[in-house]
Structure I
Amino acid sequence: MTPPEIVTDKEILSCFLRKKLFPKKNIVIQVPNLNTVALHSLIECFLFISGVRFSWKDASNRTKTSAVSDAVGTLIGDVFDWLGQYNKVSLQVRSLQQKEVEYFPVQEIDSCLFLRTDHWFGVKGGGSVSHLQGDITGFRMNNVTTNVISSDYLVGVPSDDNFTVIEPNYTTCGNVPEMPDLLYNLQLQQSISSLPKQKPSFIYQRYSLGNFFGIYLKYKYKVPFVCEYNGSFVWIAEKWNGRKLLHNSLMHSIELLNLQHADVIVVVSEVLKEELISRGIGAERIFVNPNGVHPDLYSPDIDADKIRTQYSLQNKFVYGFLGTFGPWHGTEVLTEAFGKLLQQKPELRGKIALLLVGDGKTMPLVQQVIEQYSIQDSVILSGLVPQEQGPFYLAACDVLVSPNINNPDNSKFFCSPIKLFEYMSMSKPIIASDLEQLGKILQHEETALLTEPGNVEQLTASLYTLYTDKELRESIAIAARKEAIEKHTWKMHTKKTLDFLKSL
């Protein structure tokens, strides 16, 4: 018998949304955690209809099979439970909407209750991983005892006495989009005994879809609530994912609640601050604090030999990119610029290479460009790599590129790419788009070469300039590392947040 193929639940849902039967007939569905699979019964019913033999398997090697009666029964039960559970959450939200907003003064800052409530499981790399690790370790470096409540284990954060996982419960309404996120509020409130007994100096929450537990704790402890806001999930769903959220109105209300009740809102860019002010949030409570880096983890002293040997890069000049291939990352633009360079300078074939580390939505576009320019032998697609391996891949590169482009809807670019600070800390020459924060952090021909976002010709020219100009490579690399150490470490980043909180 042919062994089963490994697939993900996202592959199956993609086929379901295209209204096509799933083509594979013997599969194992690989997921991070069997207990936190959204739409699991819907997926199973779809596979039964498609005539697929399947089983589930998670990162802990736990396995599960299901009968059609179980899947259908759970799916029907969730539909019937939906309205009652939705009303429970809605009542709490309405109660908070009617509550007069209070702001609490901070006393001595010696402890923090840090909330990570995202329903992203098994995440091993990317900007969110770096940011969470950076904030938690940064607070601790500033002598703030930081107790973490998290929906999952976090890369780079010790699972010790100061770390508590409260796993979301998907047994109720797990087949209704966004309901697990909403019901997690009630579950966290019921798990209050898991919280530290000592009153924290402040609550810090990385805002996540539909979650208002930080507000609940603010009024329980009567301490300041710091909300880290990285963008509107309501806006992202509609503008980037092309669909409105199922519970769009309620999610919008919860988002506003967090912004209105937060004593401090931390954002990573001026663009996000402008957005919040336009929504009626007082500027005096908004603190702009760009992302940071751990300079000891991202260091020019890292040995790159293993990665270079693994990908046969020993005698090549390597351009590199690390990140998720999102619609604003411009990975396909970088690939096209590299293809044009080889087209214009065919003598460089075999001498230069492009190392793309990561994966994401625009990977098909990247692969299309690779085929268009016939550069399969010069481009390496490593796929996703564990977070701790990232510095070794960056060390294997001679030039690092951040080719970000404008948002698809032409709104302002509001991000603070963590890769930018990691690149700087590696003491590598950088090429980056002159786009919002990137153009403010970096100085052209001093700490990087800046190009017009999406301009393939400029990017191609900059790739060639740094290949030929060793002196420029060295000068901007040294200057970038110096800037990262002096201004952009995670310890400094969190100290700025603490100082802003004290100032209020």
Structure II
Amino acid sequence: MGDKDLLVFQIDYLALAPELIVVATMIIVLALDLILPRPKKYWTATVAVAGTALALVPLAFLVFEGEVRSMFDGSYVVDEFALVLKGLFLVAAYIVFLMSHSYIESERYYQGEYYFLLLASLLGSLVMASSRDLIILFIGIELVTGPLYMLSGWRKGDIKSNEASMKYFLLGILSTAILLYGMSFLYGLTGEITFEGLAEATAGMADEPALIMAVLLMIVGFAFKISAVPFHFWAPDTYEGAPTPITAYLSVNSKAAGFVAMLLVMYLALPDVAEVWAPALWLLAALSMTIANLSALRQTNIVRLLAYSSVAQAGFMLVPFAAAGVAGADLQEAFAATVIYLVIYAVMNLGAFAVVIAVTRNGRSGELSAWSGLARVDPKLGVLVAVFFFSLAGIPPLAGWFAKFAMFRSVMIAGGAATVALAVIAAINAVIALYYYAKVVKSVWLDDPVAEFAEDDDERPAGSLRLALGITVVLTVIIGFFPALATFAGEAARVIASGF
């Protein structure tokens, strides 16, 4: 092996520091669970929270340094885009760990593997953000989803949890096989695995039937990961049956990882095949928004409502990218709008699930009828419900309005009849979504209180859960008033997009 080869495979430990810290945290958590007596098991949660926060330190250093670091012949890159996404994944995981601490203990489902598996999934999302070839991307995807098959069925004595895990596992394995089949087609046609090499090799091949088949197979695989219609059937049952913190993680980290994978492959590896994948994404966006929103109207369970809301939000996130691809416009603006939407969605959706945990503590029901009059016995929780659900609906001045604004702006910039049609569909669906989000707020504030809240109404959520609620509500409000705080994510997306 020559000096050049040694340089190509030289490991940059600073660039890998966030991933290495997460790995070290996983090992410590597993060791503590083995040696600590049962009354002190809570230290595993504390270490998981601390390790996730510590991983943000080298990330901040890399952001201020501003240098692009590349390893393995360009297959693993730490640039502005990767740093933004890693920051999103780490902050979201930190909030999920805060939500998990009291939930797992109170539900008596504590096992040390819970935090180990969540950290393993987090590691996969960090790897995926820096992946620039198909092999590392696939490893990251599987590392993200593999632990979640077990975590979604964590409540072993609950038949709904068992059903959730089984459905997620079976459909997940099927989608993985389809995704890998598409990747193997792509490699067989081009002999390339790096995104840059694939972009060069596929130029002028848009009419190749085998390439079209490869692209469509990969879109199907990615569509399952982001729970886009018609590949969303697992989501409502899995969201309802899984522990609520895991549901929150599935709706944010797992979905964001799927979007990152899809956007990287479509934009960086297959930019000249947009005439193949853009119409498919257009259809996925339209179906996801419409079918999920109409389904959400009929839901009486808050978690199932948020599950369909998550599917619909995936459709909204696809709108900029699909519209620009169909119109043949510059995809940089679309890439930026989708990433901005991802960041804002993560904050407000995590807050919504934190509220669900706070309301349903002590065995209280997650049915919408059981939330009636909540604000009269707990005004603080009532305010939080209004903030997060109105933000998800896109009501100013909360953060969700800017996510919708960035989406519609990118569509208008793209132009074209097909994009205008998609914008109209999105606008109609935004109104439909407002109805069922407002229905929850109306039940909490205007309906008469139910007897369920008569007892223990002074009990406060655990400190870790209050911290999670505090972080998410502050970010939701501040970003709404100062949207420039979210535009940095879009600028990072433009940087990576301009490089290809």
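Bear in mind that the values in this text are calculations on the coordinates, not laboratory data. None of these values were measured; they are calculated from a predicted model. Cβ atoms are built from the backbone, for glycine too; each structure is taken alone.
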Subject >> Winner on distance in nm of label points 7 Å out along Cα→Cβ at positions 172 and 372 once structures I, II are ranked, highest first >> reply: I
Original post:
When semi-axes √(5λ) of the Cα gyration tensor in Å, for residues 156-443 alone is calculated, the result is 39, 22, 19; to which of the structures I, II does this value belong?
Top reply: I
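Which of I, II yields 10.8, 30 for Rg and Dmax of the Cα atoms in Å, for residues 420-483 alone, as computed?
Values: I: 10.8, 30; II: 17.5, 52.
Computed on structure I.
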**OP:** Identify which of structures I, II gives the largest calculated value of distance in nm of label points 7 Å out along Cα→Cβ at positions 52 and 404.
**Re:** I
**OP:** Consider the structures I, II: one of them gives 135 for volume of the Cα convex hull per residue in Å³ as calculated from the coordinates. Say which.
**Re:** II
Original post:
Upon calculation of helix-only ellipticity at 222 nm (-39500 (n - 2.57) for each DSSP H run of 4 or more, over all residues; to 500) from the atomic coordinates, which of the structures I, II produces -13000?
Top reply: I
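With FRET efficiency 1/(1 + (r/R0)^6) of positions 124 and 284 (r between Cβ atoms, R0 = 41 Å, to 0.05) as the yardstick, tell me which of I, II scores highest. Can you show the working numbers first?
Numbers: I: 0.60; II: 0.95.
Checked I, II; max of FRET efficiency 1/(1 + (r/R0)^6) of positions 124 and 284 (r between Cβ atoms, R0 = 41 Å, to 0.05) sits with II.
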Original post:
mean count of other Cβ atoms within 10 Å over residues 340-347 computed as 26.1: which structure among I, II?
Top reply: II
